[in-house]
Structure 1
Amino acid sequence: MASSTPHTIVLSPNGAERPLFELPANGNVLPGELLEITTDEDVDQHSVANGTAVPWFAVENPYSGHTSGAAIDHAYADTERVRVVHAQPGDILYAYIEASATLVFGRTLLASNGAGALQAIVPDGDTVTKAVVAVAWQDATIGGAAARAKVKII
């Protein structure tokens, strides 16, 4: 029987296929994490909770040479070149959500938690215009550790 767990980060691009670019990792990076580009031109987990974010996400590396498990589950090591997608509005991704979050399909707004995952937010005027990255695209209750869930970029 086929797995019901997605094995890719970009589940459905809105329109054309998304080009990927590669930059070295600044520390370990997991596929599905929200990223930022540092002043050294490498990538790290987005570091400002509710801060302005470009929707850059790490995607799986199917050419990594790992011999066990799905590529989506293998972290990029420090200095390894990370495959990054610049998600566009309407794209559906399988992104990391912080621990203990409750998502409601189409209603929960998500912004950076300052550690590479997305967090549910109750927006005010400033947050809406600067920080919201995505909306939940499935109902989910995240347990005691960050986990991936479907989100739609807005």
Structure 2
Amino acid sequence: MPLRVTARAAVHPTEDPAKVRAAVANLFPSTAIEVGPTEVVARGTDLTRLAELVRDHQIPDSARGQMLNGLRTSADTSKWSEGAAKRFARFPLGKQAAFVGKPHFGAPETALGNIDVLVEADDEEAVLRAIYAAAPDTTVAPALAAVPRELRPVE
């Protein structure tokens, strides 16, 4: 199975669902977005726009750190998706920052909540590769920057 990306944001009674949808779409424009009365859910297969924003805002190391913080291996992610993934990463992005097109990782819980992102795949290396592709390691040679540390050649 390919990479699966799910972004969820609660729509609170004081929020305009169209604005919550816009916030999610600013970070994940190539996804299918469903707007419900209490939640906006985006489903896609890549982190392309998020990667562009990480690069434009020059935050790859902090972004990668936050994404890797949420890295887990599990047999059950059923709350989020229909399938069971072997490896996934779950991390929050600031909803208000997303509304103005900025990625804000490690957002503290706010009254209106965050955008909760789940990146999952059946192939254990696929999630790691997606994280490093979205937020390359600036502490190594450019040729190795998008290669997960665990998969780099031993020197």
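Read the figures in this text as sums done on the coordinates, not as results from a lab. Note that this is a predicted model, so its numbers are computed, not measured. Cβ atoms are built from the backbone, for glycine too; each structure is taken alone.
Before moving on, here are some points about what is shown:
- For semi-axes √(5λ) of the Cα gyration tensor in Å computed as 22, 19, 15, the structure of 1, 2 it came from: 1
- Each of 1, 2 could give helix-only ellipticity at 222 nm (-39500 (n - 2.57) for each DSSP H run of 4 or more, over all residues; to 500), but the derived value -1000 comes from 1.
- Comparing distance in nm of label points 7 Å out along Cα→Cβ at positions 112 and 144 across structures 1, 2, the highest value is found for 2.
- When distance in nm of label points 7 Å out along Cα→Cβ at positions 40 and 72 is computed for each of 1, 2, the largest belongs to: 1
- Distance in nm of label points 7 Å out along Cα→Cβ at positions 32 and 48 from the coordinates reads 2.6; which among 1, 2: 1
- At a computed 1.9 (distance in nm of label points 7 Å out along Cα→Cβ at positions 16 and 104), which of 1, 2: 2
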